[in-house]
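Given below, in the form of structure tokens, are the structures.
Every number in this text was worked out from the coordinates using simple rules, so none of it is lab data. In this text the structure is predicted, and so the values were computed from the model without any measurement. Cβ atoms are built from the backbone, for glycine too; each structure is taken alone.
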Structure P
Amino acid sequence: METWDKSIPGNSRDVTNEYKGTTAVNLLRDTILNHYGVSAVPCAGTYPSSVPQILVPRAEFEDAGWLMKGVGARLAAEWGVDETTLGRQYAVLACFALDGEYLLVRCDIPLDDPSFPSLSKKHSPAFRFERQIMSLMGLTPTGHSHSDLRPWIKHEDWPADAWPLRKSYDAARRMPRADGEYSWVRTEGEGVYEIPVGPVHAGIIEPGHFRFQAMGEDILNLEERLGYTHKGIEKRFEQLSWVDGARLAGRVSGDSTVAHALTYCRAVEELSGTSVPPRAAWLRAIMLEWERIANHLGDVGAIANDVGFAFILYQFMRLKEQLLRVNQRLFGHRYLMDRIVPGGISVDLPPDGAAIIEEKLANLQMEFERIVAIYDRNASLDDRLRSTGILTTEAARELGTVGYVARASGQRLDCRIQTPFCPYDRIPPRMVVLNSCDVHARSWVRVEEIRDSIRLIRELLASLPSGETLASPEEVPADRSTLAVVEGWRGEIVYWLQSGLRGEINRCAIRDPSSVNWLALEQAVHDNIVPDFPVCNKSFNQSYSGHDL
């Protein structure tokens, strides 16, 4: 890895000019450099200039996290990487975000001592990021919050020494089963009892185990146990070509296929220096907003259904089904799988496609507003949603929430606005931020985003360029890495890609919005009654599959 060190004579290049960062990222970078001096090294050369990366001594990794917290940075993601095939050792990277800009802080970890200082005492999202790093990479966080090193994602029937994200692990061999038992958090006292829910649920949702401690109807504590849909996706990336990786990315979370595939492809395109044709960039944005509308419709309907107002669910699911049929008619797939590929899109909009979309938007908008008026004027619905499942602004910030969960709790976070890419840099969305922090706010943010996505699609269609929709991807150089973010319908999606010595995929680290927002659900149900949990849960509507990977 090429680095530079300002202590070496003549090695005084201006890193500020080397990166495209503005005030926020310069503040993050300079905070660390000024504190550590020559012991912190900006890693340039092997890393794209849009996302600066700083190497700090392992012993100082936690201190770097404290410095980032001090300037208001959010821990967006944290992951481990095995670089032994690159002639190096292990490493842990933490991605910090401030005002839509990102900085990677890295510490290298020797093979004979696979441990690193925990960030969890200052950054709550690290609580589970680091349990997952330990479970899948075998890198132990020292000083972890509450000394909680229970496996995460990795279930109790895995062998203790099975670390599938290490290069030495043979993914082709069947993993033997071991005996084990998960240690749940317990609450004791007179009148306290437990309610286990799941992991198998009624309906067709994915599996997840929720364990409540309650007194009467009042919820005292909720602990989640996820990982039941772990599929080894990050390991599987290492066996695929860059082009085939886009197909896998689109299957990380089936209701976010556009957003995940787009994030992956943007990272590949930056690594390879591939320029996407303007028409493809516009159509990608149209697909992304279409996916946002469809899923928000389903969510608002499901929230109403969970408090007994099934009429809203039936009507919004009917509208959602119409959108999915338009996808099938125009692009050949209801959920647009495999339509976003490195270099552009695989299926162009047909000649009459714009007219079909315009007609559907007109009908959608008319019916949507009629149904929303019924939703908004229903007193019993209002009574169940307002002041239920409150996630305070302070808690939302501390837990690092993203997407509609964050915006419903007063957080101004939207990658489309703060980290814009074409065409969002020309046709910006409108950010909707509410401060009541409850189920109603999380539902109403979706209502407003549906309205704005309709506007965005119309403006995108009106300015849709002509021309090609797919550029041939360039070769990915060896030993390169980059970070890409996209605002999916649930919120910020993060992909970090690293190439190996032959230009192959060495590591694909993924952080779905659910990885941070699931934490917030556990806090939002406090001071609520057990019957309100379903609607609290639905107002978050996080992905099991996207979290478990």
Structure Q
Amino acid sequence: MLQQTFIHIPGIGKQTEMEMWEHGIHSWDDADRFEKRFGAVGARLQQKLDDYIPRSRDAVRRRDAAFFSRLSEVGEAWRVYPEFAEECVYLDIETTGLSSVFDSITMVGLYDGRTYRAFVEGDNLQDLPGHLQKYSVVITFNGAGFDLRFLKLAFPDIKFPPIHIDLRWATRRLGMQGGLKSIEAELGLKRADTIGELGGHDATVLWSKYLRGDREALGQLIQYNTEDVVNLKPIMEITYDRLSRDRSPFLRDAAARVITSMVELPKSNKRAVLRRATIQSGSTDLVSRLLRRCPHVEKLPRIVGIDLTGSEKRATGWALMQGPNATTRCISTDSELISETLAANPDLVSIDSPLSLPEAYGTPGAPIYRKCELALKRMGISVFWCLLPSMAMLTRRGIKLATELRKAGCKVIESYPGAAQDILGIPRKKASLEELKQGLFRAGITGDFVTTKVTHDEVDAVTSALVGLFYLADDYMALGTASEDFLIVPRSAKFNYTKLAQIISASGLDEVLKNSPTEVESFRDAQECTATAG
């Protein structure tokens, strides 16, 4: 298809290219022939062809894919294949989650059509940028929106190959919808039975298992990534063939390549990576470090975490964290929640529920979300608007509970366990409740909840309590505004603070607070607590 392409030439668009094809100028060779041009090509266009066609041939001969970079700009990068197939690399990354601010890359897989290489965090991930420079074309599935964006954040100075083919959008032009697995199924590509059912959430769980000492989990993660990457090659071949025939009427009789069997896995550095893999310790000192940073709290701090439900008809998860130890239970009514919490004599109460309303609430056209929720969405953190019909009852209950506890003298903050778990690299309960429990244990929290059967609400309540410890240790971020109150999230050295600052500004949030917990309290003291949301 590249030999039939003219839109890489500045000044030639898709309409002009189509008109040239309709006049019988189907290739660079045709463009050189006077009888083909006569009456069909104007003087200015002839000059462009005389200038760029020889240079195009020379670029192919020199394997200079950058010469055709304009094809990426006009959404036609797929045309460089297969002329540059030998200079292609297929790429897929695995991460701790979807947030460009809070999450990080765990591993990257590269496949050049012959050999697969795994680049793993803590082992050889830092070697990736140099390795990528060997290639002229990088092929991904949704790389423009995810893989390459994450890599740019992780390695600000990384230089990608000059041509990027994103198969998500190339296959979309053929009418294919959905993710990589659905595209594979539509094209008849099969995966090994051992990992055929694994998905993105499972990849985060496998990484969590590896961090607590399971080397086999890392092997599974590498195999999962291998099949993600290797399957991009047949998808690229089929997509190229079908787009070529669809785009160029004179190529419609070309033979289609059809692959219906399982792709054979290539040679890999998997064994070498696993030999070097360092078994992680069973726990970390995160909690103990946070406790040492709470000098203003007498003895061991007592923190109540509450994973509030929208109604008293469904039990709420409740946890008391005293130092590193957490005890949990389920509580139904508001009166019981208040009495149990006050009886615990907490230094802090951390509630998983919206505890305030949007600033413009009650005015026509007011949004149903707060600025902190908008910011979390933009960071890639899954969150629901506080006044969605399904959330409004929870928001009313949360505001009422926080008001009563504050009247009783409790310090109360708003937390969001899902965001905290993403930030700490712990799988959420939907991915694996067991790995969530183990992740909290690795952070240094002890208690019966680790080994006994408890509800996911209780485990989220423990996470809320952990957020409270970050708050007391002055190691937190307060997302919000003075008028809408603040959502507290843990701080992390792994954050992309440049990206965070951009999102904070775009979302209209106050600058992230960095001072003591009393600063947030002073904002709250200036507000009148609203008892209900209606």
Distance in nm of label points 7 Å out along Cα→Cβ at positions 83 and 147 - highest-scoring structure of P, Q: P
Read-out Rg/Rh (Cα atoms, Kirkwood Rh), for residues 123-306 alone, computed value 1.02, structure in P, Q: P
Where does the value 0.96 come from, among P, Q, when Cα Rg over 2.2 N^0.38 Å is the thing being computed? P
I have 19.5 for mean count of other Cβ atoms within 10 Å over residues 59-66, calculated from one of the structures P, Q. Which structure is it? P
Matching task: 3.4 is the computed value of distance in nm of label points 7 Å out along Cα→Cβ at positions 67 and 435. Pick the structure from P, Q. P
